[in-house]
Structure I
Amino acid sequence: MSNPIIVEHKIKASKEQIWKALTDKTEMRSWYFDIPDFELESGKVFNFYEPGNEKKYYHQAEILEIIPNEKLKHSWTYPEFSKEKTTVTWELQQQGDETLIKLTHDDIDNFSDLGENFSHNAFTEGWNGIIGQSLKPYLEK
């Protein structure tokens, strides 16, 4: 049974501003990852590493679903470590002058044999940091 990670944050920005930050590779580089081959199109595969020069943790993802300004769903894999896949879904809901971002990372237990850096707790902490300490200040500046 899946035990998804669900992370929610409210950001003082419109859905459109957040969507652009999530889907424009120039903006992503400022707060998220440098993903030069990112294209917002279903079925497109994109590749990236953790920030820094170490080239640590090669990620590969495929865009699975797009609802502009509302939902972006993609796979999340580590091809160098595992054949298993997980799924990340970003959902945006306008609430007055704020937008609720709900991130759901499903099937994280598929990585349970990869060690503590791939645990439920590590991913929860990572997503909270990415959204709460990186995306939020980037958009609210």
Structure II
Amino acid sequence: MNPSEIKTALADAVREAIPALSCFGYVPDSVPEPCFYAGEVEIDFDQTFGRGMDELLITCRLLVSRADDRAGQAALDSYLSGSGPDSVKAALVAARGAPGQPALGGLCDDLHLQRVQGYRLYQVGDRQYYGAELIVRVIGSG
């Protein structure tokens, strides 16, 4: 699996499901609000014999405006909900494809949004945003 292709496909899947969300498969220099991007990658190679499977843990970030504390956190909560039209989780579940089919259009075998963490203020440049990290587990051929 190519981490760049996987990160781009994650961003594309979220953008397709939630067009109002700016999405990037890389860490952007500046953050348009609201924003989802795939950031750091951890790779565990050789999870099965003969290069059969690798595992990636991709830390994605979701950042929203801090202009109004209540509205900003309400927007973040909407994106972090388990279902609904603004749910990033629902967008990622849809990117898994049908049962038995590869995920992200064939780039990997499966993916799973494992958890949300780091619900807090994030500093990017001289601006602060409400945000959270989403940890996505991706498995596929080595």
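Please treat every number below as a calculation from the coordinates, not as lab data. Being a predicted model, the structure only gives us computed values, none of them experimental. Cβ atoms are built from the backbone, for glycine too; each structure is taken alone.
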>> I have 25 for relative contact order in percent (Cα under 8 Å, 6 or more apart), calculated from one of the structures I, II. Which structure is it?
In response: II
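Given structures I, II, which gives the highest value for mean count of other Cβ atoms within 10 Å over residues 71-78? Each step should come with its number before you reach the end.
Numbers: I: 18.6; II: 16.1.
Going through I, II one by one, mean count of other Cβ atoms within 10 Å over residues 71-78 peaks for structure I.
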> Which one of I, II has distance in nm of label points 7 Å out along Cα→Cβ at positions 47 and 79, as calculated from the coordinates, equal to 0.5?
Replying inline: I
> If distance in nm of label points 7 Å out along Cα→Cβ at positions 7 and 23 is computed to be 1.6, which of I, II is the source?
Replying inline: II
>> Quick check: -5500 is what I get for helix-only ellipticity at 222 nm (-39500 (n - 2.57) for each DSSP H run of 4 or more, over all residues; to 500), calculated from one of I, II. Which structure matches?
In response: I
